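Participant: Below, each structure is written out as structure tokens.
Every read-out reported here was derived from the displayed coordinates using simple, explicitly stated rules and does not represent laboratory data. Note that the structure is a prediction, hence the values are computed from the model and not measured. Cβ atoms are built from the backbone, for glycine too; each structure is taken alone.
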Structure 1
Amino acid sequence: MSKWGYALVIWVFGCYVLAAQGQNLQPNHNFSNPKDPLSGWHYDYAWTGNRNYVGNKERVSVLPTEGGRRNVLQIMGLGEVGSKVESALLPFEEGMTYRARVTLRGGPYRVYFAGYSWRRNVTPHDNPTLAELRPVYRSRTVAQSARNWQTIDLEIPGIEATDLSLRHLRQVDFVTLYIWALKMTQVDEVSITRH
């Protein structure tokens, strides 16, 4: 192969890597799976035994249309407790930046990256569940209400990460995007990318 052939192979491989890094990591990011609009999302927390979230799955649904948008996730809050959903568990790679973009309205709500590590009594494997993990990290939180649709952006480790934050981040094996709502909140689109 000529030097131009090698250069072309390297260029194509580099483009593939860059494209993969900017790819949305969240399956069913727009709640459009026809068989299960909530596939790829964590919303059933009955396994925790926490009375505040045992019935969480009954307060989460996907509306076919709402506010001029299709396939909208609706989270109904519950008094002072609220309700929540989390993205898929995404393997965390130290040294990489994770970015999330979420379009939503309603609230009050909180959105942040949650970091998890394996519980001490669990042998790591390829198909983890939240029950096998323990929370060890929480990113900067966006906490607000919005009457109209808005888009928010989050990033870890963040531009101004503290030493303490970075120390906690080193313990992280998986991350999720965590969306908590005190009152009705609607989510249209979620993008999580790694760079």
Structure 2
Amino acid sequence: MGLEAYLFRVKFEQPIEEKTLDELLHTSGFSRTNEPSKDTTTFRSYYYELKTILGVTEAHMLVRPKVNAVSSLYVRFSVMSPPTVIKQTFGLLKKLKEQVNFELSDTEISNHLYNVLRSQNTVDKDYQGLSKEEKKEIEAKAIIPLDVDHFKRNEYEVYKRKLVLENSPEKEPIRNQETFSKLKSKGLIGKYFGWVTKFIKE
């Protein structure tokens, strides 16, 4: 889950058993794309996706060893996605919210704010240098409502969000794992990831 992905964290009000969450995700519209390990002494990963003409929305549930419940879920889409993937993703999340309470965190907001601070030398290359209170303030800003219009306003001017919003609606749906190879073959690496050098300076 790197530069190619626009990533959200779904933090549940109460931990949910993995089998229950698996069923809820299917009910919400996701299809599982793997067969997770049945060995409960190891980490178990569940991967999901919904691919339509609107885009590809993916989800990942990670279950820790010797437990059968999770407190969060990650949902993402490629930065090369058509902007219609936003509506699809929020629609899926709304269906999930009808069944279980959660808080939605846009990890790209916190990443963006940390990168701005890094470019100003307020934090170091490992993003260290803030107090606990300052970190909490940034994390609080990353919590967003399930509102497509609010998301599109992009109040913090998150560049990844801007990229998706400016993509052509006719752009083909794309999985995150395909992003770099597609960008490289079309000579678009600079367009999509040139922004990194603006914030991340070694």
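Participant: Of the structures labelled 1, 2, which one yields 2.3 when distance in nm of label points 7 Å out along Cα→Cβ at positions 31 and 47 is computed from its coordinates?
Facilitator: Numbers: 1: 2.3; 2: 1.5.
Clearly, the read-out refers to 1.
Participant: Given a value of 31 for relative contact order in percent (Cα under 8 Å, 6 or more apart), point me to the structure among 1, 2 it was derived from. Walk me through the intermediate numbers first.
Facilitator: Working: 1: 31; 2: 27.
It must be structure 1, since only it matches.
Participant: If distance in nm of label points 7 Å out along Cα→Cβ at positions 103 and 119 is computed to be 2.8, which of 1, 2 is the source?
Facilitator: This value belongs to structure 2.
Participant: For mean count of other Cβ atoms within 10 Å over residues 87-94, find whichever of 1, 2 sits highest and give me its label.
Facilitator: Max of mean count of other Cβ atoms within 10 Å over residues 87-94: 2.
Participant: Work out the source of 1.5 here, i.e. which of 1, 2 gives that when distance in nm of label points 7 Å out along Cα→Cβ at positions 55 and 183 is computed. Write down the numbers at each step before the final one.
Facilitator: Details: 1: 2.0; 2: 1.5.
Of the structures listed, the value fits 2.
Participant: When helix-only ellipticity at 222 nm (-39500 (n - 2.57) for each DSSP H run of 4 or more, over all residues; to 500) is calculated, the result is -4000; to which of the structures 1, 2 does this value belong?
Facilitator: Details: 1: -4000; 2: -10500.
Traced to structure 1.
Participant: Could you tell me which structure in 1, 2 was used to calculate FRET efficiency 1/(1 + (r/R0)^6) of positions 63 and 151 (r between Cβ atoms, R0 = 25 Å, to 0.05) as 0.85?
Facilitator: Working: 1: 0.85; 2: 0.30.
Derived from 1, not from the others.
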